[in-house]
Structures are given as structure tokens and as C-alpha cells.
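Take a look at the structures listed below.
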Structure 1
Amino acid sequence: MTEQQKSDYEAHGYLLLEDALDATALDRTRQAFDAAQDLEDLPNQNPIFIHLAEHDAFFPHVHRVIGDVIQLRSVEGRRIAPDDPGQAWQKGTDGMLGVHHALSTVGVEVVIHLDDVTQTSACLSVVPASHRFKTDLPLPDVKTIEEMPHHVPLCVKAGTAILSHANIWKACTRNQGDTTQRSIVYTYNHCWMRQALPDLSPEGVDTIAESHNLSQLFGIDPDVSHASKYWSRSVEGYPSSKGLPDRKFAERKVVGQGVKPNR
């Protein structure tokens, strides 16, 4: 994750990672997606959806944002048919009390688009920097998605991954096109938070158990082959991270003499 990407993510609350899936990976993922019988059960449908959780095009960025104690909360596929009305403005942290979301990162969502997205298709839209808005700032009472002040439609090509802060204001416009929009959504949080994954098949557990990091992400203990409610390990093989931002403050008694971590 470059310094510019860190700055952009902190300022805007999202990153666009183009060509996260190259042509070959995109084709294979589309085939597996179209063959899946249950889009809420993707980890059990094809190992591709397990390994995508640690894809090197976007996972290092998510790890840098959340930190070493990262875990996968959920994974789901989405098919948005022509004339689907879309999704109204919302925040992923709605209803999550007791957290100062403007200075916290309790989750990161990664949307992998399997089809080109235009402004007339099912287009994800966000309000940049809204992840830093105060909790008591209400969503404006707009009648249409397009009436939201300052919103930005994220028109991207197939294979792009959109990484966004869980607290950002987002919506999805009506699919005015004549084709179904396909995407996969991975949501990451901290290991002490609950997961919302499907019960894993023995084959899925075996695939996950082959990798320390996948075991960490899916909350699987390879020694006993079961999922835990809470986890305590951390991922390996990446530069150590406590998450973005690296905030510091100066105590009054040491002003001018240095800083201490705000943790």
C-alpha cells in the first residue's frame, strides 16, 4: 500500500484497485460464480472463493487498514438483474453502538466486480469522506439516490476491486441495463468480532487448513477442524500492522518533547 493510497483511503474512505483480477482469473471466477448454486454459500461452492479472500491484489491493502488481527466476517455473491431498484443510502455500521466510528475501523468491504459497471447499470455510489462524519449526523432525506449531495458513482471495468470503509455512506443505483451485474463481496473485521460465514463443508475446511492465513481469516483451528466464535492469532507474511491510521498524540507534560502512540 503506497503512501498515496494510505492518504487517499484516509481522506475519501475508499480505494479503486483496477485489474485486481487479470483476464484469466476473471474468466475462472466468472465460471465458478455462474456455476454456484447458492451465493450465500460461496466458500463451499468452489475453492476459488476461499483463496480470493487473500488475493494479493487487494488483501495486503485491507490488512494494512485493519491490522494483523484481521479476520473475514462474510463473503457473498450478488446478482443484480435488469430493472432491480438498487439499494438506498446506508452505512454498514448502522446499529453498531458504542464505537466512535469517525476514528475507528471496525470493518472493510471489498467488492470485486465481474462485469463492467456504468452509471446506467447497478452502480455503487459513495459520499467521499463520509466515514469521518460524526455518528449523530443523519443521512439526508433524499427521494432518489442521485439527489444525495456530493455523491460519486463508481463506474469501473470488470476485474476492479473497490475497497471501502464500513462507515462510509453508500448506495447502489437501479440497474437500467439489459444484463445482470455480478459481484463478490468480502467483508473483513477484527478477530474479536463475530463472523457471519456459512457452516463450512469438510472439503472447505481441508482447503482452508492448508494455509495458516486462510485458517486465521476463516476462524478455523486446523488441529480440531472447527470454527471458533472468537480468534486470537494473526496473519503472517506481511509487514506488521496495527491498522490505519497510525495516530499519535502529545501529552501535555511532554509537549515539544516527543509523541506517544494513542493506544
Structure 2
Amino acid sequence: MVMETSKAEIASDLQALGIKKGDVLFVHSSLKSLGWVDGGPETVIGALTDVLGQDGTLAMPAFSFDCFRPGTPFDHEFSPSTVGLITETFRRQPGVLRSRHPTHSVAARGPQAQFIIAGHDETTSPCGRSGPFGKLYDLDADVLFLGCGLDCNTTLHAVEDWAGAPYLMTVKLAVRHPDGSTAIVHVHNEPLRHRDLAGPNHVLISAFREQDVLRQGYVAAANCHLASIRGMVDLTFEALRRDPAILLCNDPKCSFCSRARKLVLKAGYQRLTVP
């Protein structure tokens, strides 16, 4: 017999993890990791909304990597989120606002939603200091990794951007405007290719745990982590001063990280404090 998890049970687990009313919360997620949820992604979103309350703000990635395919321009209204069913369901719900970025848009609902998404247009870098991830830092938001592991930690890509990592890329992408016309835009500081952001024994993860920036628990059947965005950013900047290649893997067969390591050891970063 398959046991179904209810909204109330999910809400109780979220509260036990440390999420409370009035929080600003950014959520990476994997629906299947939770097991069988009665009501599917709507139930998960409902539980998150209930726990945060009317004074809380819920935000999620609405990343749309389809625009890397030729002939598939980014459309702010219609391009789906490609990072999980929970995020795409949330993007389509009433009252949810979406920022304007072709690869790394953010969806949000709540009192801080408009502030979070403002200014994230198609020509800015995905994780720039003035964009949603900088706003989340300023709001002292938390990030929930809901059964998806820590490899998708976009907050650390924000550190790369703010530090001026010399290996970030500029790409050209197509964007469809509201009038139906299509334009090619240059998107700077795209965090493409391989990294080593969250291996189980990674020194950063150990530091996050030791400084009580990262906590672990279960929501339904999912192994989850809740982290302070500000705490992760500050500790990562400290770590970069000691080891400028700490976000890159050590595999000599990884051509990207090998080249990126040479760049940071030679050129360093533009800044090593939070701008």
C-alpha cells in the first residue's frame, strides 16, 4: 500500500526544519523525492504558502534553458520553467510574478515579490548583485533544497558573479518581445559548464554546517537542507580568499574546470568582498 503525504504533514515537516511565518524563502525542489503527495505540486506549494503566512514571500527558480536550443526564443509569459514540476506549477499560479531573464528568471509571490524580480531584464547577468539573488541576500532570505541535493545551489553562482570570476561566459540568445518580435541579446556572466559546488565532503559544505548556516532534515520522504543565503555568500567569499579555485573541481579530465583554475590562479577575482 502506497502512503500519501498530506499538505498538513508537509507543513509540519517544513516548520520542524526551521521555516516560519514571515520568512522570505527561495525553493529548489524535486517533487518525486517527496514520495506520493496527495494533490501533487499544488499541495507542496500550498504547504509552503501556509507555513510562510500572508507576511512571508515564496520565490522559486523559473529557469528556462530551452532558449539554448536554436529557434526557441525566451518568452517571458509562455516559456516554461525547466527546473522541476513544482517550479513550473508555481510560475503559472495566480499572483505569481516572474522576472525578465531568458535563462535564470525567478518567480515570486508575497509582499517582497515585486522587489525581488524588479530590474532582472534580459541584458543583465543571471545572478548579478542588482538582480533577484542580490535582493534575496539583502532580505536575509533562506533557501530550501527540497529533496534535490545541493548541486543546484545558484547562490554560489551569484558569488562567482559578484566576485568577478574570470571564467564566466557571455552568450547570445533570442528573446521574444510582447509585440511578437524577436531580438538577439547578449547575456553576460552565464554560469555554464561543470563546477564542484556541493560534494558531500566539500569543504564549503562542512563550513556551512559548522557555522550553523546549513541544517538538514526530512520533508515527507525527501532529504532536505535549509540554508541562509547571506551566510553562504559571506562564508564563500571568505573561502575564496584562501583558495580562489574552491568552487571548481579537481578532476584533471574536466577541461572546463582545468582552464578556469588556471584563469583564477593567474588573474584572480575583481573583488573578494560582497559588493
Structure 3
Amino acid sequence: MIQNTKISVTLTPELRLNRALKQAGIETPETITHLSVSGTLTEGDLQYIRNKMSKNLQILDISKTSMKTEKFSAWGCSSLISIVFPDSVIKFGHSAFYDCSRLTSINIPNSVEEIASNAFDGCTRLTSITVHPDNPFFSSKYGVLYNKNKTAIIKYPNGRKGTSGSFKIPNSVVKIERSAFEGCVGLTSIIIPDSVLKIERSAFEGCVGLTSIIIPDSVTYIVIDAFKGCKGLKHITIPDSVTEIGCFAFSGCSGLKSVIIPNSVVKIGLKHLHVVLV
């Protein structure tokens, strides 16, 4: 049985995490559940955490470190509940929090300039993403991640339930970013305002609880994989503004009975669906 082990270490340019833990009397790093690190943290140290502690580490506090890497990744740390970041983090890259299935909230410091579209893949319990108010690139409201001026919605946390399973996208939003709602199984309806001009790839992929969706007249292109795997959808009406529907836009929508497509659409990538042209 894994014991609850809490450990604090201070690193220097010459002292790496594995040696620091041994000096602290820790011979089995997989027993650590709470880790606080200060000093000089490198990518090698982060890799050591992912390789040796990912199954049991619950709390990671690196807020007092001067990181020697600009890109943070906790890939595969399935036991992590909380991470406290330093102000030196600049980027959350590809699959940065992939499979961190126990994370419930993430605080993004004002130093972060870039967040990959799939940074939060597999964070099934994530209910809130909070951005430091001084961050010049990103903002958050009610736990949802946007760009600074809220013209693009970047990520709706997978575990956020909203109000009775529904969510209304703010009227300021003109773009729904790639994978913004991907895997949000608790959502049953989403209201998209007329301000939205573009819906990126896989925006609603895997929203299996989604039963209804109204696509506004402002949208001209339904992209690849946009509603892929939305098994709860039954009927969809495409507005007259749409001219193209990407491949697999409704792939895996096993509950879908019909898609009504206007004659404005000149290119269709749909397959294996009952389609009604009007």
C-alpha cells in the first residue's frame, strides 16, 4: 500500500531532483503524493516526475522554482489533483495535461503566452480554468478559458456541468477554437450566438450528451470532425449561410436521423447519413 509521503526539496544548477530526493532519504519516488520544489527546475526534472511519480503524485507545487524550460507538461500524471505554477511558464504545449484525469482546476499564471488546443485532453474531471487577471493573452469567466478580449472560446472544461447541462456562448465570441468542447459529455445543449463566424476542427467532438444544437446564420463552413461522435444528436438543420461541410463532420453520430442541408452548400464531405436537401 502506498503511504502518504510529503516531501520538499530545493534544487540548484548542480543538484537534480533524483539526487535531491535520495539526499532527503527517498529511495522510492513512486511513494510521493505531495511534492514541493524550489530552486532550479529543468525539463529533465519534469520528465523524472512524469516517469517515476505519475501514478501516485497528487499535489505538485513548483511555484518557487526558476524553471529552465519554458514549456510545462504533466503528461500522464493521472493522480494529480493540484498543480501550482511559477510565473516563468510561457507555454502549455501539445497534450500538456493529457490523461490528468483527477485534476479539477488549473490556475494559469500571467506569464503564459500559448496554450495548445489539445493541452487538456483527458482531463475528465476538470471543472475550472482560472487565468491570472494580468495575463495579456488569456482570460477566464466562470471557469471557461477564452482569449484576452473573449472573442474566441478556447476550452470549456470537460467536467463543468453548466446550468442543467446547458451553456450559452457569450455574444463577444466570433470563433470556437479547435477541440474547445471536445469530450464534454455532461453538456446536453449549447447556444451559439450569431456573432460566431468560425467553428474549428473537433470543436464538439465526443459531446455524447448533446441532444440539440442550433448553428447560427453567421457560420459559413462546418469543419472536419466538428460534431464527430455526438451520439445524442437526432436532427440538425444547416443554415443557408453554410457553403461547405467538411469530411466526418457528423461521423459517429449514431443517433442522428437526418441532416437538412440547404442548396447554398456546394461541397459536402458527409458519409453514411440520411440527408435531406432543401
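Looking across 1, 2, 3, the calculation of helix-only ellipticity at 222 nm (-39500 (n - 2.57) for each DSSP H run of 4 or more, over all residues; to 500) that yields -9500 traces back to 2. With distance in nm of label points 7 Å out along Cα→Cβ at positions 93 and 189 computed over the structures 1, 2, 3, the top value is the one for 3, the highest of the group. When distance in nm of label points 7 Å out along Cα→Cβ at positions 69 and 85 is calculated, the result is 2.0; to which of the structures 1, 2, 3 does this value belong? This value belongs to structure 2. Each of 1, 2, 3 could give relative contact order in percent (Cα under 8 Å, 6 or more apart), but the derived value 29 comes from 1.
Each reported figure results from applying straightforward, stated rules to the coordinates on display, with no laboratory input. Remember, predicted model here, so these are calculated numbers, not experimental data. Cβ atoms are built from the backbone, for glycine too; each structure is taken alone.
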